[in-house]
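The next part holds the structures, each set out as C-alpha cells.
Every number here is computed from the coordinates shown, using simple stated rules; none is lab data. Computed from a predicted model, the values in this text were never measured in an experiment. Cβ atoms are built from the backbone, for glycine too; each structure is taken alone.
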Structure P
Amino acid sequence: MATACAGGTAGAFVFKSSPNHSLTRQQRRRVFWGLAALCCVAPGVFAWLGYWLILPFAGLEIGLLAWVFAGLRHHEGDYESLVIEDDVVTLEWRAGGRSERREMNRKWARVECDCRTPGRSCRLCVVSHGRATEVGLYLSDEDRLELAATLRSKLQA
C-alpha cells in the first residue's frame, strides 16, 4: 500500500508505503492453528496404523510453520516514508524491528533509478553526499518508475 499526498506545511510532499498484509493478526492465528491441526491429523492416523516414525517429522513441520509465521509477525509494522519540505528531504523506515531516519539537503539530493532490463527489476534510490537510500521497496516496478519521475520533479522545484 502506498500513498502520496500533500500534507503538513503548504507545499510539502509526503510519500508513505508499507507492505500489503492481507491477513489480520487473528486471521493469521487461525490459519496457523488450522495448518498445525492438519499437520497433526494425517500423521496421527499413520501413527495409529503403526507408522509412528512419522511423528517427529510432523513436529518438525509444525516447528517450521511456527518459524515462518513468527517472521511474518516480526515484519508487521514495516513502512517507509519520504517527506520533502522546504530544503529538507526526510527518509524514515522500519524493517523488521529496526528503524532509521535520514535527512538530506534538497539541493544536493538526486534520484537514481537503475533497471536491469527496461522497466523491470528496478531499484530506486535517493542519493546525497555519496549515501544512497533505497525507496519504494513495497512498490511494483511501474510504480517505482512513476515515483522516480515524481521525486525528480519535486526535488528540482
Structure Q
Amino acid sequence: MTAAGLSRLEDELRQLKTTARPEVIRAIAEAREHGDLSENAEYHAARERQSFIEGRVGELEDKIARSEVIDIASLSGNTVKFGATVTVADEDTDEKLTYQIVGELEADIKAGKLSVTAPLSRALIGKEVGDSVEVSTPVGEKGYEIIKVKFV
C-alpha cells in the first residue's frame, strides 16, 4: 500500500479508539441507567455499535500490522507499476482518464485511485507509454492507450 493509504487507516484506527469507543461506552452506561436491559432498544443498539467498532479496530490493527508500504517517490520510468499514476486514452472516444494504481484498501474510483486487482490495473501493469491494452468490461472489450506514466 502507499504511505497515504497507511496514514488513512491509522487515522481511522485512532478515531475509533479515541472518539467512537469512549462514546459507545458512555451510551451503554446511559442506557443501563434506564432499567430493564431485555427491552431496552438503546442498550441493544449501543452494544451492536460497540461490537462493530471492536471488530473494525481488530481488522484495522491486523491490516496495519501486515501492510507493506511502497515508497512511490523512489520509483521512476515509463513502465506501469504499483503506485504509478497512469493517464490512458479510450481508443473509441479519445477520452483521457487518469488513475493511480493503489492497494485494495485504498481504492476509490471517484478519487482516481484504482485497485491493483482491478481488471484495468492488471492489464496496465508492466506496460509502457504508447502501449495499448484490452480490458474486458460488462459491456464488452474496451481498448486503452497509455499516454503518460508518472510517480508522485
Computing Kirkwood radius over Cα pairs in Å for each of P, Q, which one ends up highest? P
For distance in nm of label points 7 Å out along Cα→Cβ at positions 116 and 140 computed as 3.4, the structure of P, Q it came from: Q
Value 24, calculated as relative contact order in percent (Cα under 8 Å, 6 or more apart), assigned to which of P, Q: Q
